[in-house]
Structure I
Amino acid sequence: MDYRMSELDLFLFNEGKLKEAYKHFGAHLIKDDKGIITGVRFTVYAPHAKIVSVVGDFNFWDSRTHVLEKIDASGVYSLFIAGLSEWARYKYCIVTSYGQTIFKADPYAYFSDNRPETASKVYDIEGYEWHDESYLSQRRQNNPFMEKLSIYEVHLGSWMTKPDGSFHKYNELVDYLIPYVKAHGFSHIELMPIVEHPLDESWGYQGTGYYSATSRYGVPKDLMYFVDTCHKENIGVIIDWVPGHICKDAHGLYMFDGEPLYEYNDVNIRENVVWGTVNLDLGKGVTKSFLISNAYFWMQYFHVDGFRLDAVSNILYYLGNSAIGTNFGGVEFLRNLSWAIKEYDHSVLLFAEDSTTFPKLTGSVLDGGVGFDYKWNMGWMNDTLKYFEKDPIYRKYHHDLITFGMVYQYSERFVLPLSHDEVVHGKRSLVSKMPGDYWQKFANYRLLMGLMFTHPGKKLIFMGGEFAQMHEWKDKEELDWFLLEYPLHERANRFVRDLIQVYNHHPALFEYDHDPRGFRWIDQTNYNQSVFSFVRFGREQDSFVVVVLNMTPNAFEDFVLGVPQEGSYEEILNSDKEIYGGSNIFNGLPLESFKEANHGFENSIRIKVSPLAAIIFEYHPVNIRVKEAKEV
């Protein structure tokens, strides 16, 4: 058999333009005309190697038995082994140019041994029967920027474990995670990295098998079933993806053929000393082909709805440091990645986890932008948490921490993230960050959630944040589900569920997230009372809600607020209600506006402002016939 790549494929691979490299490299089951497996083809790229062989249980790990043929001068090696079948364990044995013998997992392996084992496994990636055509069709018709987007970030290993502490499999989590997410109203699940990785404590951010869904949670087709079921329930799946750096474990991509192959040659920009990782050289053609093909792979075989790219600053700038200089190879890679993803499917979303001010990150590639759909608003997250950690008595001196975000809100398309990074390594959980006694902590927590879901920008919450987990995230234990048996946590969770339902059913809260037409301050200068008020507008006429946020434990009984139009204003959510654990100060019947100029509007309403509360009012136009009857 001849497994030589065409000259065009080899050219594209080396130029960084081969988008389906996984169809050429890796271990592929070969079948005859009747569909019967006849053996396995192994193909690997190792340009600096002297000898490459494949070893495994099938040849007692003897490197002399199955030596690969160098089928191209650029360094492509291939071999067909008859009689091998699925699940065969293997590695590549590489004799380097300086005579060292090293053993490497397959960079393009579809499956891997469960840690601490490090071998690759032959796996048949083909054949899963999908049932998500309707979902994908609808996804491709939507304008994602005007749709609701609320993301539940999940670490599969610690969301829920079995009684013995072991992991649930992908197909087992279908019965628990998906109904839970649907009941809360989240639109998407974001999975922390699920590529194969050797160390649990890295949470997947230091990968070794980019094409291998981690074996911790089952086989790849179990993951396909998980995504398929999510789509059946109208839930999207975003995967956390790390194209910038890799771990240095001996069996991984690091120094794959004895020399820097995918990473930088220059040690000064190759090593991330703090992380203990190595930066991939995104200017190299083979690295670009490897990664862009990997994005294609996850879209083709797993139907993912989006990619959240980790540590984008480390791609935009050398070592993530703008003082060292812009990494133009990294920037160009991101543009090529965006272009390739949108070429494959325009509805697949691309998210940047980035804290820099690099311009036009979410701008179109055609207009000179980088091409992301969304950027995590790290500034909003840092300012907001800094504000909420302060005792309410001092908040009036830090009022601009809440208002400043609107100064740059429309410079990019933003996601507001309260992610895993904010509830780990001594940073405390969301509710534990809050000042005051237990009542005030939970009131502040609900207020924070209210601010997040009414502020322009899409939403992301890390698991446990939706029921106010007290402890930091513990990556080796499941979430503290027992807390839902306690009233404060059950009521906090009820508030989040209701808040998301209000968000989902009021387009004014999401349609114009990235358009100045969707937001107007009512009063952003009320420093002394620490009360913020604003309007969120939707596309339809008279589609708007009024939001009031009281950042202190003081209640205001007769608070006058300017409103955009004459009509009635119905309180549809108040975080201070007793059912949520509050003091039960709320506005009952719809409030009729009256003619009085306030806050730049001709009409006003008189409301009760609850302590440490988020309040949302829905506008109802004035009934003309009722108005005429009153005037008569």
Structure II
Amino acid sequence: MRIELILAAFLGLVALRPAYGAELELYDEGTERVVDYTKYGTFENVGTEKYNYRIKDAENLKKAVGEGIFPNRESVLKDPAYDKIKKSRKFGGSHWNYVNNDDAALSFYKWATANEEPGAKLYYTALALEKSGLIGHAVKAYYALIVHFPKSTGRTYWETPWYMAPVAISKIKYLTANHPELGIELEDSSIIVKNSYDSDTKNDVFIVSPGRLVTRNDHAKAKKKREKSTKVVKTAGKGNVRLVRFSNGDWQLEVDGKPYFVRGMAYSPNKVGLSPDRGTLNASRDWMFADFNKNGVIDAPYEAWVDKNRNNRQNKGEENVGDFHLMKDMGVNTLRLYHHFDFNKKLLMEGYKNYGFMYLMGDFIGMYATASGADWFTGTDYTNPVQIKKMLESVKRMVEEYRNEPYILMWVLGNENNYGAPGVPGSEAGNGCRARLQPEAYYSFVNRAAKLVKSLDPKKRPVAICNGDILYLDICAENAPEIDIFGVNSYRGKEGFGSLWQDVKNVYDKPVVVTEYGCSAYHPSWPRKKYEAAQAEYIKGNWMDIENNFAGSGFGNALGGMLFEWTDEWWKANADLPERIQKQHREWYAKRCSQYKDLQPDKQDAVPQFGAPFLDGWSYEEWLGITSQGNGKHSPFMRQLRPACFELKKLWEKYR
């Protein structure tokens, strides 16, 4: 099975059929809208690792499911549209080239007839159906994957395991929630993959409960949200911030005695043309001091203005309002500060007092070789006592500098250090950190750092780790009990975060804050309005999944999330890499983008950095903002608001 594109499996925007090329009309829709699998076979050992669905009446099951859905292959071969499209030139090549094809009909026929591992074949067939707008048939296909092939596994771009059936569960829940006209719900479906937090799939154990698709009329009684417990059984915090656990196991943050849902933003509104790779920018702090027009007012927070008609000029009525005002108006209540680089404390206090912002205060603890004294190509070594001492001294400086500030919401250790690797592994640049190679040592160090923070902070505010998704979650749980909050940078798709909430609850039993989520606002073959609308849809789905797991609903362990990011950063295409890795990256990019030779920090580059679950299966690192800097000539002041800004404002209105 080819796997290099499999991360694109998370994709598939729900839209009207014309948005995806040729319209798909099914030859055989099946005899059952919601298939009753008990009529055609037997569910064996449900809820165990020995789960199996044994087909007893294959012929009638084929009739029930319809075209393209296992075990029905015959209907596609009889489809006149398939016969016609098969004879066309555009049907050639590998089926993997059709994962992100805008022509959903072409993708459907290609995948429904592909010679591929059956779980992957069924997943991508369902994805093509979803893209075509045939949502009901897509739901049937995703559910068939859960029933027949719950153990199907691929690998992401980053060579971590990717489990198709749990994603299919998320797909169904997302699609049925956003298409109530279907009148369908998925009940009691759960796939737990034990030992799934490393890169080895050989030790995985699947506990499978396929659940069932039901029509709402079939419900004996409507499903209700769980009662939110009011009995507090555990608290952390002695100041204005408290982390609370209720008797039913749910978690909640409180600020000044009131529930606090993190509606956060990663905020680095730096001037176009500057780059940390060239030593002209400290992206984490410079915006706090920048005054390029030399009027004594800090630029972006207080003088940003909205280019309402996107003509790249400041017209009458487009007054300077500032990002702080814009974010507050949208509903942002938290900003993330990645590493304590001599911040402007006066500005932070103004953000707190005048705009209500709290802050996640962070220390990289050795990521990007920060504070450890390590060489970039060797990477921070979490067994090296000299480097450990330096990193703990950095953590100590952070806490001592900010422990008396009322605006600290929590302390955050790291930034997906568990992905860290030194030097040049393969064709990737590395990130100055060895944590991925020594996870036990790394998480043990995290625990030591968390203990230090708690010993120094008189207000005992919660301490979070920032993990890269759930890689090494089990090792983290075993080695870092002092962590209060599991922070996670997670980019899984528009449906949200899938089994993340359940996995953390089962393995670590900590509350979760999503320290990064978001989506690139770019697609190379779509018009701007389409890809910006797709970004908004993606972000909405992510937030709804977070909200659906707040205390009182879902798994009850979500505290909120930090959107990445406020505005586009134009230096992120890595044009100024160290000399040692320039050649490798240039060759890697040349295979994908002829623009590589032109990459500069003063140009917004449409270069695909790496495979990601975004609009075309790639991440465009210079397009992650929910605001654009337009043509860049008025940076760092001008903002062009993308649809995601207005979508979030609507979603967050209830929290005002």
Structure III
Amino acid sequence: MSQLALVAPYPDLAELARQVCAELGEDVTIAVGDLAEGVRVARELVGKGAEVIISRGGTATAISRHVEVPVVEIAVSAFDLVRALAEARGQGRYIGVAGFRNVIYGTKSLEPVLGVTIEELIVEAEEDAAGIIAEGQALGLEVIVGDAVSARSARELGLKAILVTSGKEAISQAIREAREVALVRRRERARAEQFKAILDFAYEGIVATDQEGRITLVNPAAERILGLTAHRVAGRPAREVLPGVPLDQVRQSGQKRLGELHRAGNTLVAENVVPVVAGREIVGTVATFQDVSHLQAVETRVRQELYLKGHVAQFTFADIATRSPVMVRAIERARQFAAAEATILITGETGSGKEMVAQSVHNASQRREGPFVAVNCAAVPENLLESELFGYEEGAFTGARKGGKKGLFELAHRGTLFLDEIGELSLNLQARLLRVLQQKSIMRVGGDRVLPVDVRIIAATHRNLEEAVAQEKFRRDLYYRLNVLHIKLPPLRERLEDLPLLIKALADKISRRSGRLPLLFNKETIARLQAYPWPGNVRELENVLERLVVLRSGQEVQPADLEEILNAPDSQPRPGLQLTLRGTLAEMEEEIIRHTLALTGNDKDATCRRLGLSKTTLWRRLKSWQAGGKGRSSGNSDDGVA
């Protein structure tokens, strides 16, 4: 079904319309029906989806009164009337022009042009046509000119009749106009649907009134917030439905009222009331309502987002690559601990992944929607760490921020606080931390208010806290408070079966991040990497891979490439330097170089690689020491560096 339909009052018009549509390539549904029959046909077409009806004369007028869609009229032009009157003049000089007022109005002015006498016979309704034509016949009219119903009535009375027909141009113009009307109507309908969706799904309650102060609109949110029922209050005076809201005052004064509070039952709402002005006339008002408790929650969330920018846990257990039984057991234990609320202590060497596990625990816990706040206790000086952890009040010390500052405990409220390197805390801060764990509350530096906090603590350390407790460097009571749930992470050298997985995952991540091609590793290279002790664990592995990605982007890594990066190029780890440095900087430099020469068996190339020296620099140092009479070379220092 086309969106346009044309109802022709007579068959010839329908046929002419089909010709026009074929010539213009227009898709228009065409049917025949005059007046009442035309209305019936038009209703059927609208029921099938027609968005705009095109018709002519009295039929167009009748259809417009009985359908909800727009009706575009095929205009009867002056040329059409003149042509019909000229034809009628050949059949009589006393002519009656009959039809609806919109068709024949003004035709009497054509009398002097055509040399005839014209009577305008206004037809208001189809059933009146025969009587009006009969009255014209009684006046002595010789011929009737008019639309389809008028011409038919005249013939039934025995009068001559000329039908006013429309040309192709009038039909094509009507089709173009109908197409524009359909487009505008579709846009308006889309706009109305959009407006309805806004009203229906807006969180704010919205109430509108008309020029008399009667309620015209209540959206679902207003029903919920104000306890109203839209269909029951529609049309009622707003002053009766909402007596505490200044809708009438705003309508009368034209002055908006913003940010006022209004109590609706047990709900405190914030209201804004503004006038609706069309031209210079106030035609109504619109009021919006918000639940104050919701506003407070939003404000809290916004402040939290502003404060907690960056305080999120990025990793989950799915990000931990492992097939090592000892690591699998540690992760399984961490998953179980995530469901609890007790404090967790994670121990393991530096670089073994303690923070990654802590983030994974947070993301698997019921606090996953809250913040994850991390601090390295060893990286912040003690005098700053206290204010970082607990915050401070305005004026607590010189340079304190105006208004004070929230501490990490406050920022982590309803989330997780990760205290890395907990073993480095001073005894003073250990005492304060113990109090927080016991009391579940904090006091800012320089403050006198106790602030409750809901925070889960995950602590981590590479130190042996039991030894620290025995040496009285760590509080025993705090240790027991922290060590409720314990996760021990193995070093990388104890989970070497994970090395291929880690290499693949880390190298791919580094390649994507740096925009370089991924690395390729053969079995021999993997074996060399597995033979390395990895004192820095996974963090050291990532650093090594970072360098390899830069140096060997898109290439296969060879065992020889590792000699430039690792301190132990061979598959078996070599002993490190055992030095006791003393004296001047130059003397310490000489001591390091001579010991390295001894360690490498006087291999100057290997010495340069291990110390990051150029061959020229090493040669100059050796020559300088020989010239100075310091003959303490571990090898044949007379040999030049090739």
For mean projected area of the Cα convex hull in nm², find whichever of I, II, III sits highest and give me its label. III
If helix-only ellipticity at 222 nm (-39500 (n - 2.57) for each DSSP H run of 4 or more, over all residues; to 500) comes out at -9000 when worked out from the coordinates, which of I, II, III was used? II
For 21.9 (mean count of other Cβ atoms within 10 Å over residues 88-95, calculated) the corresponding structure among I, II, III: I
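Computed from the coordinates by the stated procedures, all read-outs in this text should not be read as laboratory data. Bear in mind the structure is a predicted one, so any value in this text is a computation, not a measurement. Cβ atoms are built from the backbone, for glycine too; each structure is taken alone.
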